[in-house]
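The numbers here are math on the coordinates, done by the rules we state, and not lab data. Because the structure is predicted, anything quoted here is derived from the model rather than measured. Cβ atoms are built from the backbone, for glycine too; each structure is taken alone.
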Structure I
Amino acid sequence: MQRVHQLVAGYSKGDAISNEARKIRDLFRERGQGGDIFCELSRTLPELRKDAQDVNTAASVIRPEDLVILHLSIGSEVNEIFPALPGIKTIRYHNVTPAHYFKALNDHIAHQLERGRQQLRTLAGTAVLNMADSEYNAQELREAGYDNVQVSPLLLELRRLTDQPNAEILETFSDGMLNILFVGRCAPNKRIEDLLHAFYYVQKYIEPRSRLLHVGSFAGTEQYLAMLKAIARDLDLKNVNFVGSVPEDHLCAYYKVSDVFLCMSEHEGFGIPLLEAMQAEIPVLAYASAAVPETMGGAGLVFHEKLFDELAEWIVRAGRDPQLRNAILQTQHQRIKAYETSNPDARLLDLLAPYLTTL
């Protein structure tokens, strides 16, 4: 029986690539073709090491008839092992963040990203199929010399975010204040300092009863977090909450209590939280960079300049004006419907069909 194996650089609970790898594994298990997830042991949470295998064992497990999917997103040993593995090889490209965002803040991460860009070029021609989760990412592959590049949307479980929100968070933050949310790793490409500057104009000039919530891991970016906290102090901002990484019921609650979702990121290969916020029925305001306009798909409010004072007006209106809020939510309902109609599971299976053994 043919099996479908996957390679990821790291494996965790809340990471978007890990989540999709598990969903793909479940999809093929239902077909009787479930395989293993292989990753670097040092990048795997200890409690998940029974759920994923050491990539150094992959060559002894994978057979020539098996299908192998490499999730490419950062410099990693898995990218170097992949070309020599047996099996029918495919690549799933999630983008590699430009290293310059991390230089001087975390040289180790910057090096990993530079290595990832080098490996991206080296891997051209090693796979029979190259799947990008956005047209933006697909274009990067083509420019790097890849052929047979196809767009295949991420396999997401958006509806899970409407279930069982944490009661304590609901009680704490449902106090009538204007809650402005951003979900995403505390990373410099996310431009969280720009969130702070926009929030300054909201709180100081329009809506004093306002709060900024940032949910996302700051592991490895502690220096950047310290800089953000210093900016918040210098601006004399109140109610700025750097929450960090949270379990799913907490994330669900933060979406539930928020009035506006604000994204200032300058580099996104896709931007999953944009769709999560739409599913949670929060008006989304997002800066038009990289794959963001593609992910937004004409929904929400997309802006091309970071004019913080003007943006603050739109933030408050989106959160407080029922007419504008409803108009924005209507566009977002259409975007979510379009995503669901695209049927990402079926699209992935269609693309892989020529390489899958008929059951």
Structure II
Amino acid sequence: MTLIPDTIPDTMHAVVLTGHGGFDKLEYQTDVAVPTPAVGEVLIRVRGAGVNNTDINTRTAWYSKNVTEATCDGGADGFDSLEDDSAGWAGTAFEFPRIQGADCCGHIVAVGEGVDESRIGERVLVRTMIPFGEPEQWECICTGSERDGAFAQYMKTESIHALAVKSDWSDVELASIPCAYSTAEGMLHRASVGAETVLITGASGGVGSAAIQLAKRRGARVIAVASASKSDQVLAAGADQVIDRNADLIAELGHNAVDVVVDLVAGPKWPSLPDVVRPGGRYVTSGAIAGPIVDLDVRTLYLKDLTFFGATWQPMEVFENLVGYIERGEIKPLVAASYPLKDIEQAQSDFLEKKFTGKLVLVPE
């Protein structure tokens, strides 16, 4: 291992997840061993770590097939109905203890064998979804899930997954990007979104507000679904039209009104989404914050020749493209607030209340 002399301590501050459940499963510890980069890896001094649904969903075991509620329903206390052996996002058992944190912006401070020492000092973003293989037989690792993440002063990852970024954005602003923006870009990439009409649900959240910008970048006309109180903020993010999340979509838009639905919400209002998509249109999802179980009239699916996409696996180009968008000024960060890492409970509580637009970011001391 090559490192900056006398700058890396033996221990660090980190939030350690000790089991599935409520906030009590998050332990802020000050004596966690600093990881050592192995062959092909880099050690990163974390400067910002975003708050994401996936971190909370993993803590609460919302991914367990027994859980059917909205994500926020168990966000503070967890769910009673979970099955531990399927509680990871990939449908497998989760290993504890774990340092979560799907978003990382930081600086490389040490490199393992086989990594060029010139990388030391680079400011980087770390891929959230780390893909292996091809989509037909995909395997994917999530930062902060199958491996320790960014809710700590230091984290390590393979060098190839720490992408250098040259930008005048702050560390906190850059830390708002990896999970939300790669999820949004992955959805748009999977559904081949272009210059067409796109409906985005959950549009005020981190992924939704990212999807607005990224769809506009592709030339789309964006109709956003969000609470009326956030309409001005969502329009400022780039949406062409905002529909209140409690409105009747059919009454507002009519049948066959959009080319693509980008859905992050699902839940009880889901059945109207296939109805507003034109014949031959597409539906893509990477979230179900209002609940994962929906009613589908299969006749709508086949009689309208619709295509449905799930979007988790991301080809390498998705994250590489994001870095390019940042460096060329084609997107902008939307950070609502930042918190010291030790205040993770408050940050996640605010996240669950959904009173903000954009992203919340934790900053290791």
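Values as computed for the structure displayed
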quantity	calculated
Distance in nm of label points 7 Å out along Cα→Cβ at positions 161 and 249 derived as 3.3 - corresponding label from I, II	II
For FRET efficiency 1/(1 + (r/R0)^6) of positions 97 and 329 (r between Cβ atoms, R0 = 25 Å, to 0.05) computed as 0.05, the structure of I, II it came from	II
Among I, II, structure where FRET efficiency 1/(1 + (r/R0)^6) of positions 33 and 257 (r between Cβ atoms, R0 = 35 Å, to 0.05) as derived comes to 0.25	I
Answer label among I, II for the case where helix-only ellipticity at 222 nm (-39500 (n - 2.57) for each DSSP H run of 4 or more, over all residues; to 500), calculated from the coordinates, equals -6000	II
Parent structure of the calculated result 3.1, given that distance in nm of label points 7 Å out along Cα→Cβ at positions 153 and 241 is the read-out and I, II the choices	I
Relative contact order in percent (Cα under 8 Å, 6 or more apart) from the coordinates reads 18; which among I, II	II
